[in-house]
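Following are the structures in question.
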Structure 1
Amino acid sequence: MIEKRATVTGWGLYPSEENTILSGKNLEKELGLYSDVTPRGLGRSYADQAMNGRGYVVPFTDRKRFLAFDERSGSLECEAGVALYDIIQTLGPRGFFPMITPGTKFVTVGGAIANDVHGKAHHVDGSFKNCVESFDILLASGKVVTASRKKHSELFHANFGGLGLLGLILRARIKLRKIETTYFKQQSFKARNLDEMLDLIDEKDREFPYSVAWVNPLARGKSLGKGVLTAGDHAGIEDLSASLKKEPLKVTGMPGLNVPFFMPGFALNGLTLRILNGVINYVQSHAGQFSHYDSFFYPLDAINNWNRGYGKRGFTQYQFVVPVEGARLTIRKILEEIGTGGCKPFLNVLKKFGKGTDYLSFPAPGYTFAIDFPISRKLFPFLKRLDALVLDAGGRIYAGKDATLDAQSFASMYSQLEDWKKIKRKYDPQNMFQSDIGRRLGLV
């Protein structure tokens with residue numbers, strides 16, 4: 001095994017620290033010689049989810065082979081380092097697409113399991129677990145087992161949202177969606193305030209399998225919560241215009257645009273916030289009838305290293321979910337707190353979750369907000385105030401993006417934490433698999 005020191009961070013660029021990177025060709029045989037290891041994919045978690053300041057980080061992005069594909073059922077077997085991008089590039093032109101996808105295609109299958117990622121269709125399709133049939137995982141004992149809903153079922157379920165702390169996922173079998181085109185039919189709906197927005201979401205979620213709303217972070221008073229809801233569905237071949245029918249299963253490559261350097265901190269100010277949200281408002285409210293999958297699911301993927309736009313200090317994405325009952329009051333309080341808290345949010349995204357799953361998986365029935373905040377000294381006490389509001393409402397924070405939550409608050413938010421810890425002790429009694437976030441949230 002090869003060890004080397006390197007600066008490691010998440011996509012939010014905060015925190016950042018020196019880690020020891022561990023690599024080698026005989027990973028399955030030699031990993032057991034080490035303790036305190038953290039699996040890592042493409043690093044698209046926002047904070048310290050795949051960081052380990054006192055142990056070893058094990059990248060798994062070079063294990064990205066397709067092992068088997070059944071075109072009749074859409075079942076794909078692949079190594080855990082395969083990214084959703086790879087799946088789309090290879091199988092999109094053959095009429096298959098990831099069943100469940102988050103807001104970036106640059107996430108590995110292993111990372112998608114570890115964070116139990118979700119997307120615009122959660123109210124219909126649920127989280128990533130719902131498309132996974134089984135996976136092979138290297139345990140702390142050195143044994144490789146296959147986990148599924150019927151075999152090692154507790155290990156299977158506990159890995160979704162388990163942040164890679166139960167073992168190293170080697171291979172997975174996932175179900176893909178059969179599609180006629182890589183385009184989507186979409187509509188935009190404007191809301192003048194929070195009540196209108198939540199009513200729109202409730203209404204359109206009954207009509208469309210995909211929906212997400214942009215909420216203007218600058219709106220105050222009677223306009224608090226105003227924004228644009230975009231909803232859509234897969235376009236069939238007959239839906240397309242003559243020009244789009246020429247290449248109905250078109251896929252795109254890596255982004256051509258790039259942020260080559262870190263933007264200066266002073267660029268993040270009230271003026272740029274107003275300009276950015278003015279542009280977003282126009283784009284969202286003037287969306288065309290058809291959208292290619294890249295612009296529909298992955299608009300930010302169009303710019304490589306877009307996270308550098310927040311400067312060297314970085315940012316955090318604060319995502320929470322609160323139950324439907326009482327949600328309007330809670331969300332209003334949080335938006336008002338954001339308006340007066342002195343921490344400028346640069347992106348507010350809102351949607352509604354459907355039925356959740358178990359253990360440490362984040363989605364639960366209710367409304368979920370994802371909010372980008374640049375890192376500043378004011379931010380940390382400010383987020384503690386938001387944590388308290390979320391807790392009071394019976395909600396929780398997404399560990400897959402969190403950078404600041406404490407162990408006591410996390411335990412209060414996740415009622416099955418102790419059940420998950422029992423599974424952790426069963427399969428990893430010596431805490432071989434650890435991470436910075438694992439220690440911060442009291443998972444190890």
Structure 2
Amino acid sequence: MDSRGAEHAVVVGAGMAGLLAAAVASRHHGRVTVVERDVLAGRGDRRGVPQGGQAHDMLARGHQIIEELLPGLTARLEAEGAPRGDAGQNARWIISGGPLPRVHAGLDVLPATRALRESLVRERVAALPGVTVLDGTAVLRPTTGGDGTVVTGVVCEGAEGPFTLDADLVIDTAGRGSRTAAWLQELGYPRPEEERRRIDVNYVTCHYRTPEEAFRGDVSINTMATPETPRGASCQRVEDGRTVLTVYGILGERPPADHDGLLAFTKSLPTGDVHEVIEVSTPVSEPVRYRFPANLRRRYERLEDFPAGLLVLGDSLCSTNPRYGQGMTVAAQSALVLDEHLGRDPRPDPLAFLRDLTARVVDGVWETTIVTDLSYPGVEGERTEEVLWMHHFFLRVLAAAEQDPEVALAVIRACTLVDTFESLAEPGVMAAVERHGGPL
């Protein structure tokens with residue numbers, strides 16, 4: 001729907017959250033400017049995204065939303081070489097030490113490098129009416145009205161020096177390095193509470209050439225770490241006939257960053273699925289290491305006052321353990337909430353937006369992440385009776401899922417954010433879980 005009722009929106013950051021925010025903002029604002037500090041040349045990894053080379057998942061719900069916002073993007077990804085499959089038939093799920101049975105999910109999985117996916121989305125968004133992508137430009141600070149209660153634009157610095165962009169709305173999607181909390185303090189507002197939960201995930205990624213038959217018809221293999229084996233891997237077929245392998249360890253487990261060490265690491269995983277692929281593959285890059293120290297959440301929704309004309313979403317708001325692959329899909333879900341609020345008012349009430357986004361998108365992802373991370377003995381945090389029961393419940397569901405296609409489908413739909421994790425407690429799933437393991 002096009003209901004443009006305001007002149008200019010500025011989006012800070014051209015990652016997936018920023019691009020999708022710009023796509024929906026263009027429906028409600030005559031002009032949208034996306035300001036990105038990195039120079040966006042070609043389809044390579046961006047300097048400001050050190051984790052860009054790691055395997056990145058766009059979960060099934062994310063695919064659905066992006067296809068809704070940018071019709072035809074799925075076909076474009078396929079045309080660029082991203083393999084397409086069914087999330088239950090062509091993606092191998094090893095979540096709790098054993099594989100899930102094959103089941104038709106009716107949900108797309110299209111593995112691709114972040115660089116390709118982001119560049120295609122950026123091209124589509126930049127082609128929307130009124131949208132400009134301004135790269136190589138840093139946002140220094142917001143501008144405000146006389147009493148500091150209304151954000152009226154941003155001061156930027158590009159190759160030719162500082163300049164000001166006036167705006168009816170500024171949307172911060174700058175990521176974990178967002179400066180909105182500091183800006184609020186400078187404007188006389190309290191800083192939001194920050195919640196950090198240490199998980200210390202260490203990643204290593206390498207690209208390979210792999211005989212297609214090594215995947216046995218699959219497009220991805222996801223071996224999740226468990227408390228018993230705190231190491232895992234994502235192995236994906238992507239564009240250009242390449243394979244991306246990302247291995248990781250949790251709480252001090254550091255995968256090796258050499259080819260022989262990587263091969264040995266894959267052999268130590270709970271099943272041999274990934275090792276069988278890498279054993280017959282040829283490296284075409286050097287291994288690259290990346291570290292994710294902690295889940296981070298900024299509690300803007302708890303503030304009592306917030307300047308009009310400023311919104312926050314994406315990793316600027318909440319950044320969770322990337323081993324669950326939820327970040328880009330959460331960005332897409334957040335864009336839908338943004339679209340609803342902009343449809344009611346092109347300069348929406350910021351606290352109403354932040355509280356709605358928190359309740360509908362952020363809370364569920366954060367709570368599931370933290371509860372799951374707490375199943376690792378070395379993770380700090382209180383393990384209440386409720387948390388311990390949820391650990392027991394998830395283990396029972398996953399054990400049943402390895403035997404029962406009905407439960408496996410429910411798990412896949414929850415893991416791809418098509419359904420909430422609360423859906424696993426629905427009567428049909430619960431009955432199947434108890435059928436395989438007795439009363440809960």
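Nothing in this text is a laboratory measurement; each read-out follows from the coordinates by a stated rule. Computed from a predicted structure; not experimentally measured. Cβ atoms are built from the backbone, for glycine too; each structure is taken alone.
Here distance in nm of label points 7 Å out along Cα→Cβ at positions 366 and 414 was derived from just one of the structures 1, 2, and that gives 2.1; the source is 2. Given a value of -9500 for helix-only ellipticity at 222 nm (-39500 (n - 2.57) for each DSSP H run of 4 or more, over all residues; to 500), point me to the structure among 1, 2 it was derived from. Value -9500 for helix-only ellipticity at 222 nm (-39500 (n - 2.57) for each DSSP H run of 4 or more, over all residues; to 500) corresponds to 2 out of 1, 2.
Given a value of 70 for percent of Cα pairs over 19 Å apart, for residues 150-309 alone, point me to the structure among 1, 2 it was derived from. Only structure 1 yields this read-out. Using Cα extents along the principal axes in Å as the calculated read-out, with 60, 53, 44 as its value, let me know the right label among 1, 2. Working through the options, I get structure 1.
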